[in-house]
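Some structures are shown below for you to check.
No value in this document is a laboratory result; all are computed from the given coordinates. Quick caveat, the model's predicted, so the values are computed rather than measured.
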Structure 1
Amino acid sequence: MKKSACGIGLLSLLIAGAVAAQGAAFSGDDQPLIVTASNTTQNKLMIYSPSGNLLGQLPTGGAGGVSGNAGGIAQDRERLAVVNFGSGNVSVFANDFEHGGLRVENLIPAVANPVSVAFGHDHLYILTTTHIESHRIDRHGVAWAADGQAKLVLGDGSAAQVGTLQGELIMSEKNNVIETVKLDGQGAITGTTQTVSHIPTNVNAPFGLATRGDNAYVTIAHANEISLVRDDQVLTTTSSGTQSAPCWVTLDGPFLFSANSPSKSVSRYAVYGQKIIQDAAVVASFNGNPTDITYRSKLAAVIDSNGSASHVSIFDVDGDGNFALKGLATINSATTNGVAIVRRERDAH
């Protein structure tokens, strides 16, 4: 069994327009943009064109330092949330189209160091090293104070990612826990976290997850598996075959894509009902270890690291789930983190 340190990730962001050095200005052509967080002491958003050109950088106002996680950046129409692990808070950016760009709307304190964020149910959810918390969103923005909070089953610093399901959240902790917590009718966290049932006996390092409706697809990286979780139980588990340690995943219609860190590849799976079937062992290969992946609007973005630099690879994705390289950027740092794809609020998703 091959183990891997599934690492930190890329943020891929779709907004519209061109970006200045200290702000994001938008043009009318609605072109997608790719953004990653530097994850350095002075954390920044690094914004790229689909061809891989650096267009600008925006300070988050916090400190980076997170690793071994996914969902370090999340998008919800006009808002973008970025974890600042080192400073223990989350930056919320707003798309301010009337005034020409992104602006910091709020800096949300977390109960512990944040590792992953997700939007849903009119809330921002923050997964920290010890807790999961919910913050209400209204016309004034994301609330500074949490309206719900629960301790993680382990809370030992191995938390990896949070995702939204109908009426609940799902979280992974790399020390062999997949857990859920209920939401009340308003979307706030209520009650305590619970380990899902029927976790395979060989479970070894749950890492990334992707959610849709009632379904969550969770990677079991060191066991070389992907599991389907529904109704608080594991329903099925599929081997990653020749590709070792699927770490992070993203959904595209009938397809699930996994970034396999030690195999330096992305695999494609067909998912339907309770089925997870590997459709293609390799749809893309990299020189470094891929550490995060996202898909949206017929684009996929993958970040890989070779230990000294990160690379942002941008792909067109066709209706059959095939990847065609569109752009490539090299970042003189291996710490890059987070991936999301967004468009203007008025645009279709």
Structure 2
Amino acid sequence: MPIKLIPPRKGFSPCFYGRGTYLGVFVNKTTGVTGAQLAKRIIKGWEDEIERGRFAKAVGPTFSAAAVRYMEAGGDKRFIAKLVVHFGDKLLAEFDQGVVDAAALTLYPAHAAATRNREVYTPISAVLKSAGIEFKIKRPKGSRGQELTGWLWPEEAERMFKAARKIDPEFGALLVFFCYTGCRLNEALKLTCNNLRLAEAEAFVPKTKNGEPRRVHLPPVVVAELANHPRGVQRAGERVFRWVKSGRIYKMLQATAKAAGVTMPKREAFHLFRHTYGTWMRRFDGADTTGLVATGAWKSKQSAARYEHAVVNEEARRADLLPVGKRLKKR
């Protein structure tokens, strides 16, 4: 029987597959192409190779098969399709640092290291780990990107809240929520009223950027703000805040900063409030790096360590003991 043409599965690789047994040889592999006619010609070529005894069968698990299993198990599908097309039925045993580096440069030659890390290194690592293959992939230099640590002083934040309320009271409530919970933009915008418990001073985020749920404590200032929400929060199933991630909400933030006389650090936008939360927790509440991780807002000490700059450590305070001449003491 001829090898059957299998159409792409929605949400997986956009390529056609060939599957079936021809002259006793079982085939189940991607054609590596998205066009049906070209895929048919590739399958016909496989059959010709089988007839001549030259068809090369992969020995061992392949990247494409591992990627499909990874996504079927609930893995992140972003960027996987392009990798499947690139690697096809490349054996997992053939993967090494050079293979990964070459793929990153081939697929995204003009992208920054941090972007290639997100688009290539991280998904490949996830697929390999899901297949039980452990080897530490060395990330490209600069893969963490530029560490952003801008934050607001309390008086600056208060001016931002005041200016935001004048533009839209609900927008003011959103900024207060950001600043005192450390939530990311998507986490706040997807928060539904049924996941809000003002009486318990708590909100529940089912899925964070790290893929894990998080219970968020709501300080009194946030509870008060949400209790006075312009549209109320007793709207079962509806989102607490009405905006979606778009240019409009970013323009509102820019207008707020301008009205408040606050200079927004480049590339930070709403993340500025998350950094403010981390800095305030460290500076005013005395939370150390371990404590910040314990809040659930950060997954690792490495990511939370950026807020160590918020306080002058005890070693630096030893400068108070440095000798001072008599003339300086009199000043």
Structure 3
Amino acid sequence: MEQPVEQKLENSSKFGSINEAQLIERLHKGLLKLKHQIHKTIIGQDSVIDSMLCCMLAGGHCIVQGVPGLAKTLMVHSVADSMNLAFNRIQFTPDLMPSDITGADIIQRDPQSKKRKYEFVHGPIFANVVLADEINRTPPKTQAALLQAMQEREVTISGRTYKLPEPFFVLATQNPIEQEGTYPLPEAALDRFMFMIYIDYPSAKEEHLIVKQTTTGKKSIVQSVLDKNDMILFQEIVRMAPVSETVIAYCINLARATRPTSRRSTGMVKKYLKWGAGPRAGQFMTLGAKARALINGRITPSFEDVKAVSKLVLRHRVIPNFNAEADGISVEGILDDLVHQVPLPK
């Protein structure tokens, strides 16, 4: 049985007279308005939108994998527009340099003294929402330019450190089809992403509506219903949401069960995985479960919330071995078996 937890936000006194119920209601209603605006331009893809918003609320970054033409860019742009957030899109190419992302010092002539001096020009990373399009198209040194920004929320240029705006969210996309001339993200870079989201083809009905809506003269306009202060507040609420010890234990057990050398690992893990997930997996599953519970109007997460986000957190943190490839076993199949086999804490 899940251990009871006090239904109260930690340190909620910082919000003054606003009580817990009002904060949860504000978050819940705010996200409903947000999703309504997003669906003006995006038809279907409810689970993808929910996962993306869950990741934003938890203060993480996500990587989306899907074939071209599934509105990945439009989806992120719609999220930014509906929250009045600064949005930048970076198209990753083989000749992209780190300074093309972070910015660089350039020589400028001072109009008063007529002397030359260095002046920092901000790169596209200085935005609230950054879309890293086809991130596996650029070499590792350029991919690494994102790591400090994603982890520390700052960039260092010529020995000087510049803070990034808050909130800060990176969504990277990958094309699973064309792998020639690509640079797969190393495990250290993948580990910085909280979620990996798979986006699939729309249903026949949804595809009919997409074609009908996008081939007329009408253009849907996304209105701003929230601002960046709302998202900062919502992220604080997620951090303060209580979570029971048993839910935390379940997150840790799932992460440890992905490691082939662990006594908790399942038979499929021992046979088909080379490496398992690190400690960040437990952290991100806990945060993701808290965000999902709050999105659904609940103050504390349950085991079902953990199960719902577990594959999003784990699928890019485990490495299959040769046996999995030879037997045609996918990472998804291994994780499905894992969630089924790992028992709930008592």
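Quick look at the values:
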| item | result |
| --- | --- |
| Answer label among 1, 2, 3 for the case where relative contact order in percent (Cα under 8 Å, 6 or more apart), calculated from the coordinates, equals 23 | 3 |
| Which of 1, 2, 3 yields 115 [volume of the Cα convex hull per residue in Å³, calculated] | 1 |
